[in-house]
Structure P
């Protein structure tokens, strides 16, 4: 029997499935579609998502499939990413279709394949598990008991903004209604703009044209008419008419690959967990795709949830550990919804908004704290989870600094390839191995040397490194020792370390002791 079912085989669901399989958890991943659509959809990755893939040793094929660009944007106002404190100070132009292909290849390597034409049409849960009813794609039935039933320990809805899982479990999805209407098309252009990325605001709206791959372009129009339902069918003729209204030309567009309609409705699930059912990605939050944050946030949801769910599913931690997923990720999405609302407001074509954009543009060009704040937010490098205040790094992602271990030269992200937590000892402390014995297989002790005593952190500048770092599998600092200690190593707080290990990774296991959680 599968331990976890994932509904939805987009980037979020695939990344979560890979994380769980890496941790040895049995997974079934289903999708209501009959197979990959080939639609390009989202078009980029930000620095933190590239770091997440690097933490698992998966980044190289993604870099090969995409194009690095040294900037991000806030409502079309360009921000220079080149100064960000990361090995990847750029965006990566890569289509969602390519992201899905590469993640699915990785999932296949881990021994799991997607079950297509399998739609969640009903569910019920109790203290023992979740019984899920599966129908066949759009022909599925909503009556529990009439289709295939599977019982699993946990169900995760990664099935998009109209999530069947979210609706069936009864989680509210409050938010704000649409204020605009956008049409997007991947097309060929006979008369493209000279710049590969071109965006303008005009009297009747705004439009953008940019090239992902040689020979075709993504064209997007935005008109401030919220009365067009998102479900209204859309074709090339609609995109052509819209861009002529806004830009005065259609750039000679032809041969569409994909045309879609969307708006700026912004909603967020009231809670990310109800019992044994959880939500991630667009099932948990939807927003206007300003700044290209949606795919990135979903992948990072998956990596935050994956290690927690694996520990609980393996019986090594109590189910209350899953509450931390909502506590940590719900505020992240709330901030993204807020900044995308701000970006749509900043894009309106009136005179007052134009004046406001000019002020924003000047602040960004000055390379001030304003740009650092915006670039840290869009890139997701500045996220800090509420994990304590022992050190400015606590709760933040640990930078990928270079190390020297007994095995040779390494770096922080290489230590995380297996998806396990790491206790990184930079101070030569004695007595750590016995403390960690109860968490064998969950936390790995690594002794290393670091030449630089400080590290660059987005939003902080340079800060002094602690001598002992407890790094979670998702790369965030759960706990740390002091930055300076007596030469004999007596400065370590073993009681504090024990508490951090227990609260983050479950209680210590004693030889022969049965697991008490399920």
Structure Q
């Protein structure tokens, strides 16, 4: 791996070199491809960090479709950490009252606030994220399709076909967030092993007439799964079939309402009457994950990096969290203060998450079919799922709230909070002018050192300048630590009670690099 500091020097060099080229190439430090939830979140993360970004999207206008139907708690948390959570979690936003694992309904009564799913359709999620990203200064180019990728040690260049013809766009880094059929992945040569679809499903959205009702129902049949899911406050209803033993139509065949009606009849034995759907689509259970999330200066995120059967709404949410993990690391590399290995840690941390999502969706399918064979297994699994510890484990898996990142300097005595996401607990600062909670402290997108003992001085951190924000506050009930280093993505990089613990400095240099005077500004204390 190239040292991040060298990446920055190369970036400066290539920009100087381009000035003398005869053929002008538009430049941007980071190029993101795909204006879905993953790409838009990444663009916003980079802009919060002050990094210019160009976002390329093949579709000339937003599609207005909603493959994803909700935002899990962890996704709302990371957006709240940037001050954007309120854009989604409004008093009018429905909350799904139920969550399941392979149709085993999980008990939410003892889980607190971290197991909810906001019923936000994907078109609305993309609309809100795009408004936010543009407010932050993202340049979005719609109708611009990537048709070529070439990289060297110094830069990555994409060939783009736009409304006015083809052009080249060069940058320090390129991120493919362009979905399961990612052009960036294919053009760069990422290996994408896995399995193709062995069955298929059809979905269609209906408009619910005024005064009508939309009820949630989902049933497992010998031939597959049938569900009706209310959308957008009950104004729409999604019909969704999954058939295990039926061959899909040939690729490219238009999806029709008659196809959906026939699938419902085969599964349930009953007719489902409706006039016409507003939108319809097919899906399958292809499960693939990129062997590497990074090749040189090119990265993959979201569905470009991992695809799986759409159960539990995990795809959209995993992609957003990919973006939050990658954004601050790319920003550090562009600034030139990324420590060695920081960019590679994106793959190291997010690939296991993608692999787990692929595994658990496959496991959920295995618990459904063939029903006559898996009946005893489902009975046993149902008894296990009723155990509080198993219930909590499954909830944390599906919602993404339980994943712990491995910290390379951890040992057997590591604090139990190390690597976990930080809870959003209230803060009472010494002067009363600081952030009112831990999430608010993370709004600027910088790492945060929480010093929760106002009677003692915090450790000196001026050498890390604007890379680190120090917050001095009173001890927080329920948090067994008075000294915490929180990465920009909200994961705990160090926890303990000794502000002068040598491991704190190790954590600082591991994630923020060596202290130095090149930042220009001193560490801020709130």
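Values in this text are rule-based calculations from the coordinates and carry no lab data. This structure is a prediction, so every number in the text was calculated from the model and none was measured. Cβ atoms are built from the backbone, for glycine too; each structure is taken alone.
For mean count of other Cβ atoms within 10 Å over residues 124-131, find whichever of P, Q sits highest and give me its label. List each step's numbers first, then the result.
Working: P: 14.5; Q: 19.8.
The maximum falls on structure Q.
Kindly point out which one of P, Q the value 1.5 was derived from, the read-out being distance in nm of label points 7 Å out along Cα→Cβ at positions 52 and 340. The read-out comes from structure P. The maximum of mean count of other Cβ atoms within 10 Å over residues 204-211 over structures P, Q, that is, the highest value, falls on P.
Computed over structures P, Q, mean count of other Cβ atoms within 10 Å over residues 284-291 reaches its largest value in P.
So if we calculate distance in nm of label points 7 Å out along Cα→Cβ at positions 420 and 436 for every structure here (P, Q), which label has the highest result?
On the way: P: 0.8; Q: 2.6.
Top value of distance in nm of label points 7 Å out along Cα→Cβ at positions 420 and 436 goes to structure Q.
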